[in-house]
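All of the numbers you see were taken from the coordinates with simple rules; none came from a lab. Being a predicted model, the structure only gives us computed values, none of them experimental. Cβ atoms are built from the backbone, for glycine too; each structure is taken alone.
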Structure I
Amino acid sequence: MVSYSSVITVNFRIGEDFFDVFREGANLSSGNVSIALDIDTPVVSLTPKSLEQAKVSVVREWKPWTIVVSNECVMTYAGLLGIRKYRNDKPFGLVVCDQHLDIYAYDYCGTELNKATVIRKSLDDGLVDRVVFIGTRPSEEACYRETDYPIPAHDRQYSAHIREDRILSGHEDKISIIPVYQFGTFSEGAMKAFFLLRALGITDVGLMVDLDSFDSRRIRGVAYNSDYSAEIQDFITERIREKSKLPDLPVLKEIIEYLMFMESEISQPGIPPDNIGQEISIVRDFLRSQGMRLLYKGITEYEPSRKDKATKRLLEQIVRALV
């Protein structure tokens with residue numbers, strides 16, 4: 001069992017190919033590989049074969065102040081299930097540091113729980129009372145609300161379609177967004193978010209750090225890096241050549257539109273990864289000064305198969321700062 005201030009790593013896949021990726025939130029690569037960390041903290045490595053097994057394993061192993069590290073942000077849901085048995089009746093607020101807004105409609109994504117819906121599902125199931133997103137890219141923000149920030153014409157058109165179809169609608173009274181262009185450093189954005197929760201009387205909080213929220217040119221060991229669009233285009237080309245598992249034309253057109261949008265979004269500035277250990281220490285000092293308890297700590301979207309040293313180093317620095 002996991003002891004105080006230890007780490008659970010979870011690496012698993014929901015689907016096997018890109019059309020699972022697009023609809024269910026899986027990754028391109030297949031097979032389970034343990035996430036290896038060079039830290040002085042006890043680590044339990046899990047490589048479950050299914051989402052249900054992953055949830056059960058995390059809840060079983062979770063103890064107060066455990067850190068959950070995963071390639072899949074779906075594990076945020078499992079971690080929040082884990083802390084539920086230790087929470088009291090006080091409201092709980094979650095700060096989500098992410099390039100994306102994981103509140104997409106279930107019918108749009110095909111399943112209720114995947115990387116695009118995990119925060120919506122957590123709100124619907126009462127695991128979280130209030131969410132503050134920080135680090136949202138401008139094009140993603142435009143999918144939720146109109147923005148004056150300059151984004152490409154294609155992105156503005158695509159995001160307007162998402163808004164018109166109300167794909168991110170719902171829970172407006174429980175969600176706040178602090179886009180990446182409204183702060184300079186990780187600590188500045190995080191403290192803005194936690195201060196907002198404190199002003200609402202919420203003192204029991206959690207922090208989810210999706211590694212793709214950082215500068216995509218420097219942090220490449222994630223699913224959505226600057227090579228993502230090219231990788232998917234190559235995959236589609238291969239499928240067309242082999243005439244294997246091709247989607248119908250409307251879905252293929254939707255995928256291409258999405259890839260154009262993602263390529264632009266990934267190119268937009270992310271959170272600087274510099275001095276992340278010190279940045280997190282500033283945030284933790286702030287929480288203590290405000291009488292706030294950091295009950296949940298999670299790090300997601302780490303792809304060990306990409307073998308990116310900068311991303312692994314960033315991950316380990318974040319873990320050490322959160323222990």
Structure II
Amino acid sequence: MKTIGLLLFTVVGSSAATLAQTVTLAVAQASTVTAQLGGAQQVVPVPAGSLPSAGVVNASTSVGNGYVAADLSWSLYADDHAMEVRLMANCGISGAGATAAHASVAPTELLVTITNPTPMPLSFQLSRLVSGPAGDAIPLTRIDVLDDGFDELTENSPDTIVPFYAVAGPSPLVIRCTLGADATVDGSLFANLFLSIRPGDTLTSVVQSGCAGDGFVTLPRFDGNLDYEARPGFDGTSVAVFGLTTQPLFLGAQVAYPGGPLQACLLVPRPDLLVFLPTLDTHTLVVPPAARPIELYVQAVRFGGPVLATSSAFQLTAF
């Protein structure tokens with residue numbers, strides 16, 4: 001890691017979100033959602049093309065006390081710190097008895113496309129969740145991060161959570177997700193795919209618990225910088241302490257909550273840079289390319305109580 005003065009870093013005060021990446025969701029090929037009970041049937045198309053950030057396509061039918069329903073739903077969220085995509089297929093049959101019943105979400109390929117003006121390393125967590133009654137076929141739950149024909153996650157994968165690393169840039173990064181479910185017996189069958197995407201070149205981890213609760217958070221950004229903010233209880237009389245190394249200093253001890261154990265208030269970073277936190281606004285520490293790779297430490301200290309209370313201390317690694 002480089003040795004570099006913190007004067008090279010820039011601290012930016014509260015500002016509006018500056019989302020640079022573009023994230024879209026689309027259906028690659030048209031499919032259908034079907035609910036059938038005896039002679040009653042509803043088939044709802046899932047058209048090919050772009051999707052809004054959230055939505056659902058559902059079909060249902062009923063005969064007497066019997067009821068059959070199926071739906072395909074999705075949601076997409078993105079900000080400066082995270083991108084999340086959730087895809088869900090649900091099929092339910094109730095009270096069908098001896099009447100033939102069928103609920104299905106036909107295999108549907110959904111494309112998540114990410115672009116960014118400059119290369120942007122991404123850390124993925126791919127996961128699936130499936131549940132249903134015995135007698136129904138295993139739903140399709142597949143994710144191909146690079147759209148290269150190799151599925152990193154499938155319904156047959158031994159692990160239900162799979163990490164992955166990729167880079168998005170001006171050329172689109174395409175993730176192909178395949179989801180489908182088919183139910184023929186009474187009960188509820190569902191299949192979920194979840195993509196959690198975080199910055200891949202700026203990471204934080206807790207290295208020391210604080211003595212005053214979780215009143216300070218660090219949020220790596222997709223542009224490689226670091227957002228940090230005070231939470232209620234740490235605003236008004238607090239400072240953020242940044243250090244290029246550790247220099248533990250005991251500041252006292254207190255209980256973090258009524259009835260809790262006595263905890264040491266330990267300041268972990270060497271105090272190379274202090275930033276006052278008068279409000280609950282988000283601040284940004286700009287980590288310039290010339291400073292990378294680097295490790296530094298950050299922690300909040302609150303004044304005004306019986307001791308100088310500390311938040312959890314974080315280690316920042318910027319590649």
Entry that produces 2.0 once distance in nm of label points 7 Å out along Cα→Cβ at positions 83 and 163 is calculated, selected from I, II: II
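When you work out Rg/Rh (Cα atoms, Kirkwood Rh) for each of the structures I, II, which one comes out largest?
Working: I: 0.94; II: 1.11.
By Rg/Rh (Cα atoms, Kirkwood Rh), the leading structure of I, II is II.
Given a value of -12500 for helix-only ellipticity at 222 nm (-39500 (n - 2.57) for each DSSP H run of 4 or more, over all residues; to 500), calculated from one of I, II, which structure does it belong to? Please list the in-between numbers first.
Numbers: I: -12500; II: 0.
Structure of origin is I.
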Origin of the value 2.2, where distance in nm of label points 7 Å out along Cα→Cβ at positions 203 and 275 was derived from one of I, II: II
Origin of the value 18, where relative contact order in percent (Cα under 8 Å, 6 or more apart) was derived from one of I, II: II
